[in-house]
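Peer 1: Each structure below appears as structure tokens.
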Structure 1
Amino acid sequence: MDWSELYTMQKQLDSYIEDQHELANKDVFREKYLALLVELGELANETRCFKFWSTKPRNKQSVILEEYVDGIHFILSLGLEKGYRYSSNSLVQPEDDETGQFNRVYDACISFYRKPLEENYNKLFDNYLQLGYLLGFDEQAVKDAYLSKNKINYKRQDEGY
């Protein structure tokens, strides 16, 4: 997928948030990193893939997709923060199940936070896209959900979220 449109939209949203909260000269990399970890946990919780002790079913795909694109928002934003743009068009098949892939994404997040290099950013993005694949999301579903959630994010800013 060509991510340029989403990067442009994310840059506009980030700028809007910076203006609303007077963050123009503040480095918020670590806050965005923590936000991504929180979103990843929320996503895992909706899938319930790790809850071996429970028989309660996973949430609806629409809820899981919305949580997934929350992570996309922060991954795009982190890339913009460091001047990186993901551009790979070849998704490598995941080597793991959902739980294993969540762990891979967490590991990639930590690697990128500790060493915010482009290589680590691309690995994070790759692993997150592989997770999306395992969750059953195609590129069009992800893009559509991102566009929808982006509008909601602006509305939330306007309402003092």
Structure 2
Amino acid sequence: MTNLAAAQTLAEVGEIVRVEARRLTGAQGATFVLREQDRCFYADEDAIAPLWKGQRFPITSCISGWAMQHDETAVVPNIELDKRIPLEAYMPTFVRSLLMVPVGSPTPTAAIGAYWSRHHHATKRQIDDLQRLAGRTAEAIRRIGLADAPWAPTFSNG
């Protein structure tokens, strides 16, 4: 496993985070989302099927944006029952439940998500593990010094 403390670029941070988030939670998918002012950029993902890598959404219309705006972890056991979820974006995917954790406080600059293909209520351990990963991720982003840099050119859409 590559260490976040050794990451030199935001792309390395994203790669480490997506793999580690999936490993820690046992989820079928994980994502690393960056805040770009009023938009969320789905910078990287590790999932059993493609989700939203490389796409941008208004911060007010996605759960990662909600987590960043509220600086609060979102636990969603059933996407169909949570008003914060834009169902039209989720229904064509395998995602049926999720956990989304903000990165950086008090003003998050990113979020880490874990997705399950069934209804699943994230355990305390899964939540704690992802929150600890978010803390280490925030430290890596601060150390790299890219909190205000344009994110998109750092990642490929492939």
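FYI, it's all coordinate maths here, none of it is from the lab. What you are looking at is a predicted structure, and each value in this text was computed from that prediction instead of being measured. Cβ atoms are built from the backbone, for glycine too; each structure is taken alone.
Peer 1: Of the structures 1, 2, report the one carrying the highest value of Rg/Rh (Cα atoms, Kirkwood Rh).
Peer 2: 1
Peer 1: Given a computed value of 1.9 for distance in nm of label points 7 Å out along Cα→Cβ at positions 42 and 114, which structure among 1, 2 does it belong to?
Peer 2: Computing distance in nm of label points 7 Å out along Cα→Cβ at positions 42 and 114 on every structure in 1, 2 gives 1.9 only for 2.
Peer 1: If helix-only ellipticity at 222 nm (-39500 (n - 2.57) for each DSSP H run of 4 or more, over all residues; to 500) is calculated from each of 1, 2, which structure is the one that comes out at -9500?
Peer 2: 2
Peer 1: Follow-up. For structures 1, 2, calculate relative contact order in percent (Cα under 8 Å, 6 or more apart) and state which one comes out highest. Numbers along the way, then the final one.
Peer 2: On the way: 1: 29; 2: 26.
With respect to relative contact order in percent (Cα under 8 Å, 6 or more apart), the highest-scoring structure among 1, 2 is 1.
Peer 1: So, one more: Upon calculation of distance in nm of label points 7 Å out along Cα→Cβ at positions 106 and 130 from the atomic coordinates, which of the structures 1, 2 produces 2.5? Mind dumping the intermediate values first?
Peer 2: Values: 1: 1.6; 2: 2.5.
Working through the options, I get structure 2.
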